[in-house]
Structure I
Amino acid sequence: MDRYFYEELKCRCREINELPVDPDRVKEALGVYLAILRLSVVGRDEGLLALEAEVNKPDPSVDPDGFLRMLILLIVDGLDPELLEEDGLCRYAALNASGYRGFILLMCIRGALMIQAGQSRYAITTGLKAMCPPAILNAIENYEENYEEANKPDPVQALCDESDKPDEADDSPVGVLAKVICRMKDDDVRKILPDIDDAELSLAMKGLPGLARKRLFENMAKERANTIAENMSYMGPVRLVEVEERCLAIMEQMRKLRDQGTIADFE
């Protein structure tokens with residue numbers, strides 16, 4: 001990037017910092033940032049020529065004057081990076097844009113050059129964030145934080161493969177407990193859980209098949225289910241003998257509840 005780019009970037013950031021935050025313009029800048037990241041993935045995974053099909057489905061809310069699309073098509077045409085930068089800056093100067101709009105155009109130029117260079121997603125996110133004034137940087141980081149939270153895998157669901165069923169021929173302590181849990185009514189499963197310590201239950205569930213784990217998780221409070229799932233992930237590999245001991249202890253507790261008439265017979 002030449003000196004002109006950075007001087008213009010400095011001016012645009014100063015203008016934005018002196019203005020009240022404009023939610024619509026901030027949203028537009030975020031949209032351009034995300035569009036650049038999406039295009040970078042296509043360019044790296046499928047090649048630069050594949051970008052043409054992507055930008056021929058323009059989103060006016062993200063690229064209202066087609067500036068980013070124009071830069072990407074120049075990449076597809078094989079324009080040299082120095083000429084791409086020169087062309088982008090000339091068009092930028094001709095538009096005489098200031099404030100948010102001027103900044104977004106500069107983001108498009110930098111993003112296009114990084115896509116053309118085949119830079120990684122991490123390098124592009126870091127590079128684009130480095131040029132953002134606080135109002136836009138905060139919007140990007142808030143979006144990414146919320147996106148990661150919303151798309152974070154459910155630790156409980158990951159342990160509940162319904163196709164992983166108990167083996168009817170397995171008469172080991174683990175196999176017996178798994179078959180019993182899968183046959184029991186939900187109400188009875190809920191009645192046995194309060195008497196089982198979290199640590200004991202976590203260790204026993206390490207050896208149970210996915211379907212039996214699912215039955216147990218479904219019948220406990222969500223907070224406890226998350227705690228158990230966390231415990232299981234932190235345990236790492238465990239010895240089979242320890243798992244079997246816990247399963248035997250749980251079966252013994254269940255027999256006591258059965259003998260008291262608290263739960264139905266399960267054997």
Structure II
Amino acid sequence: MGKLVDQALAAYDFKAPEKSVAVLVEIHQAIESLSPSVWKTRKLKAVKALIKSCAGLSLQLNSDRGYGTEGALGAAMNAFAGYSTANWIASFMIRSHGMPTGELGTWLALIIGVGGAIGVVGSGVFADHMGKRDKRWYMWVAVLACAISAPLQFGIFMADSAYVALGFLVIPAMLSNAYLGATLATTHSLVGLKMRALSSAILFFILNLIGLGMGPTSVGLMSDFLAPTYGAESLRYALMFIVPVALIMSAGFYLIAAHYVRGDLERAPD
């Protein structure tokens with residue numbers, strides 16, 4: 001073991017570290033032959049790290065399909081806005097409008113629950129209908145939904161009346177998941193049959209990591225940051241600053257995705 005270590009040290013060339021990989025592999029094999037111990041585990045881990053560093057191992061993923069990144073980011077930013085609103089709208093209505101929880105729960109169930117269900121089904125039907133003319137409509141549906149919803153967000157968060165705010169919420173709630181059906185269908189169409197489950201998993205990983213993981217947290221942090229200036233109304237302004245911007249970003253990503261989607265679908269495997 002000592003001779004191998006001395007050999008590795010003597011032969012090391014910082015300009016060509018890959019030359020040390022062979023002797024490091026021998027050291028790793030020698031350590032593996034030792035009796036189990038804490039030190040054996042630690043040294044194996046250390047030698048593995050050295051082998052990776054000397055070998056210069058790296059992983060690069062390239063794609064010739066422009067839709068993938070932009071479509072996923074468009075969905076993620078739409079989810080960012082949707083999860084932010086869904087997680088904080090009740091707190092906003094109670095804090096800024098003093099609305100009773102029982103009444104508020106009923107209104108939100110109707111607007112977000114029933115309205116959202118109607119919106120997601122309706123947007124899917126609309127996307128399929130328009131997609132027969134031009135596949136870009138599968139992206140444009142999301143752009144249209146964002147373009148309609150973004151201005152209405154200011155009405156929700158700037159209204160002086162609770163019922164006016166809820167009225168402004170109706171259409172954005174119906175359009176909040178308009179992107180989802182078309183995005184998922186397009187993603188499935190771009191990959192082979194055996195890759196659809198994995199493609200869905202990757203899409204929802206990105207969507208939830210950015211949307212659910214960062215959306216509500218960002219609003220909470222912004223609300224705390226604005227509290228010294230706006231006091232109890234800090235949540236109102238945090239939502240107003242963040243949600244419309246996320247929707248505009250989503251629309252931008254989907255517009256870029258629309259530029260690629262037709263060509264990508266033509267090259268998609270059966």
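Things to note:
- Structure (I, II) behind the derived value -27000 of helix-only ellipticity at 222 nm (-39500 (n - 2.57) for each DSSP H run of 4 or more, over all residues; to 500): II
- Which entry (I, II) yields the derived value 30 for relative contact order in percent (Cα under 8 Å, 6 or more apart): II
- Given 52, 30, 25 for Cα extents along the principal axes in Å, for residues 90-225 alone, calculated: source structure among I, II: II
- Comparison of I, II - label where FRET efficiency 1/(1 + (r/R0)^6) of positions 82 and 154 (r between Cβ atoms, R0 = 35 Å, to 0.05) is highest: II
- Volume of the Cα convex hull per residue in Å³, for residues 146-209 alone - structure with the largest value, from I, II: I
- With respect to FRET efficiency 1/(1 + (r/R0)^6) of positions 138 and 258 (r between Cβ atoms, R0 = 25 Å, to 0.05), the largest value across structures I, II is given by II.
- When distance in nm of label points 7 Å out along Cα→Cβ at positions 170 and 218 is worked out for each of I, II, structure II gives the greatest result.
A short reminder: the numbers here are calculations on the coordinates, not readings from a lab. All figures in this text were calculated on a predicted structure; none of them were measured in a lab. Cβ atoms are built from the backbone, for glycine too; each structure is taken alone.
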